[in-house]
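What follows draws every value from the coordinates through simple rules; no lab data is involved. Model, not experiment: these values are computed from the prediction. Cβ atoms are built from the backbone, for glycine too; each structure is taken alone.
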Structure I
Amino acid sequence: MHRFWETIIQPLLETLHPQRIVEIGADQGFNTKNLLTFCDQHDVQLEAIAPLPRFDVEAWQKQYGERLRVHRMLSLNAIPRLERFEAVLIDGDHNWYTVFHELKLIENRSAELGQPFPLVFLHDIGWPYGRRDLYYNPETIPEAYRKPYRKKGIRPDTSELLEEGGGINPHFNNALSENNLQNGVLTAIEDFLRATKEPLELIKIPGFHGLGIIIPGWMLEQNSQFSQRIIKLRPTLPLARHMEMVEEERLALDLQRQEREATIRRLDATVKRTEGQLTEEVQVHENAPQGKIPEAKMLQQRLVESTQALATVQARLTAFEHRKATERKALREEFSKVDQALAIIQAQLVALEQRKATEGAALQRELTGVGKGPT
């Protein structure tokens, strides 16, 4: 989610002026650091929920004092304990059961506190976990809501997990299926929006696995500056599709990178293992009787060949890293084009709103003149 901070999340928070922000899924603290800087600058308190935080909690609490409060527990246990809050960032356990009930608990807790529904940001509404569950700890999910899962990789061109290795996130507990009932982050959001009576709107931002923003109607009505920001964020269908295509290309490149790096790691491990074995054999044969010297030389030659193979693998890795850097540069340029197109559309929307306002004012004056009649 931290990749959306500068362009989307921070500008919205600046117009919202919250007193307390909740972050679900602090993990390594990438976005937590952004939020703490914001809180320090705007006199805001951060409630970070992370059962097993992978940042130095004590050091950060010492640095930020009362600005930071860390809940080392599951989100479903922490939300009912929260005090009044105006914004929530959700990037925790990416499965239907957790996300749906996080939203329900946010709704219920808001009602208990007598506060309106908050602004909610949710990461990973796109592929791969928008329509497929991921379980960091399957035992925390009731069996009735837990899909069959395995630690196998995922590819965007197939719904099945990969049996032969490869793919994205093979070390995670991924649901065997996708695109079915009560499965995935986006499905949970949609199911919650159908169930709630709150007037809420969902904006979907493609790219970097997707960002969803749940916007309560009261914010649009009561905060004109916030409302203008939201108008600029709503992508047109052609622009949204273009951004999705860019994301598909990024995912394909990322998948290639992960699979090539895995292959290189396997080759590197094989070469090093063989190198170690040959070194031991050479040492044994060097201490053997003279009649064994030709065999020792042969082993030394095998060692040289293995070393050369390792150098070849390392050269391939260097070339791949260079190619990866070039591909990332191309993606940045593509996203820059998307940003430029979005800016043009936003400017057109602003001009359209201004023209509507001008025409509306002129029409009102004309109607007022007609109502007065001749004097």
Structure II
Amino acid sequence: MLLLVAHDPEHGAELWRSDGNGTCELLRDLAPGADSSFPEELTRAGEYLYFTAVADPGEGRRLWRSDGTAGGTVAVEIPPGNPPPGATGPPRELTALDGELFFVVERAAAGDLLYRSDGTVAGTELVKELTVAGSPGYASRLTAVGDRLFLAVVTETTGQELWRSDGTREGTVLVREINPGRQGAYPQSFAAFAGGLLFAATDGTTGLELWWSDGTAAGTHRLADLAPGPSASAPAEIVVAGERIFFTAADAQAGREIWAAEVSQGSGEGFLHAGRFAVTVAWKNQHAGGTTGVGQPIAFSDETVLFWFFSPSNLELIVKVLDGRAINGHFWVFYGGLSDVEYRITVTDTRSGATRTYHNPPGEIRGAGDTSAF
């Protein structure tokens, strides 16, 4: 069964249903007669379709749900009211996550409230008031990724920055202040990819460029600077197709065009200096019967890559490749370990094919520098 918004002279714009076989009928006339309730933000979550509508102009736009029947199309009560006291705007940003609906309600100068609902009064609850150091926050771009939400929140303290929520008050937090201070990073063009979020943002040094986040500060990093320096390529309209991503972006030479990138997850390769140097790490855990694996990279900058071995939240190694040619004619390699397992770092110059290998013996935690590596 398909639920849709349709208009006719007798009922105005209302919610209708179709069986897909040529039969289409009014589901419920929420604003009786020729008046329209104008259903918006139709969102499927669990067994219900949620939407907002104006059944009574005196009540304004409210949150509704439907199970596809007239009797099962009802307003969702938001304790202590729908909309709650102090609200200056209707529920918005309706987003499905794990069978529940998440949405925000604005309270003018007091900031937004983030809610979750299973369609019942008992199952509709406040997640968090969005504030930073007492500064009210206003949310947009709610996007479900796996078992959590990403959202952009703007406050006077931080500007607009990236947040995440696991549906709890404690788990609804600022991910990282990408552009510290009040100006903000302006995160936008959200798209779920590889268990994380692709988006455009600025760190204040580069313009709007392509970023990725796994929901942690350490795992939030810029993927590319397509318009080098303070210029902005402003990636937009991001589409994920398997391991390829497509988006539009602009540079000084071509203007705005369609771009594509192929990202292979789990390959264990970190790339530095615009892809010139490939870094891989092979580890062997003497504490777990000699199990082996490859380090998984987290890009930090064009000169630095981080690696985790056992969990994305537990970093084990940092590797840097610096351009020291102005000093001694070489690229330099530095690394520092946070683990006493055995591992072997291999750095490859993809232009010349030259490689350098650095070994950490089991039971030691060490770092080193090689100022004549390449």
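Figure out for me which of the structures I, II the number 12 belongs to, where relative contact order in percent (Cα under 8 Å, 6 or more apart) was derived from the coordinates.
Derived from the structure labelled I.
Computing Rg and Dmax of the Cα atoms in Å gives 25.5, 82 for which of I, II?
Computing Rg and Dmax of the Cα atoms in Å on every structure in I, II gives 25.5, 82 only for II.
Given a value of 34, 17, 10 for semi-axes √(5λ) of the Cα gyration tensor in Å, for residues 132-235 alone, calculated from one of I, II, which structure does it belong to? Write out the running numbers ahead of the final one.
On the way: I: 34, 17, 10; II: 21, 17, 10.
It traces back to I.
Once distance in nm of label points 7 Å out along Cα→Cβ at positions 28 and 164 is calculated for all of I, II, which comes out largest?
If we compare distance in nm of label points 7 Å out along Cα→Cβ at positions 28 and 164 over I, II, the biggest value is for II.
Tell me which structure, out of I, II, gives 1.2 once distance in nm of label points 7 Å out along Cα→Cβ at positions 12 and 212 is calculated. It would help to have the intermediate numbers written out before the result.
On the way: I: 1.2; II: 4.8.
Computing distance in nm of label points 7 Å out along Cα→Cβ at positions 12 and 212 on every structure in I, II gives 1.2 only for I.
Out of I, II, choose the structure whose coordinates give helix-only ellipticity at 222 nm (-39500 (n - 2.57) for each DSSP H run of 4 or more, over all residues; to 500) equal to -19000 when calculated.
I
Taking distance in nm of label points 7 Å out along Cα→Cβ at positions 276 and 308 for each of I, II, which is largest?
Sorting by distance in nm of label points 7 Å out along Cα→Cβ at positions 276 and 308 in descending order puts II first.
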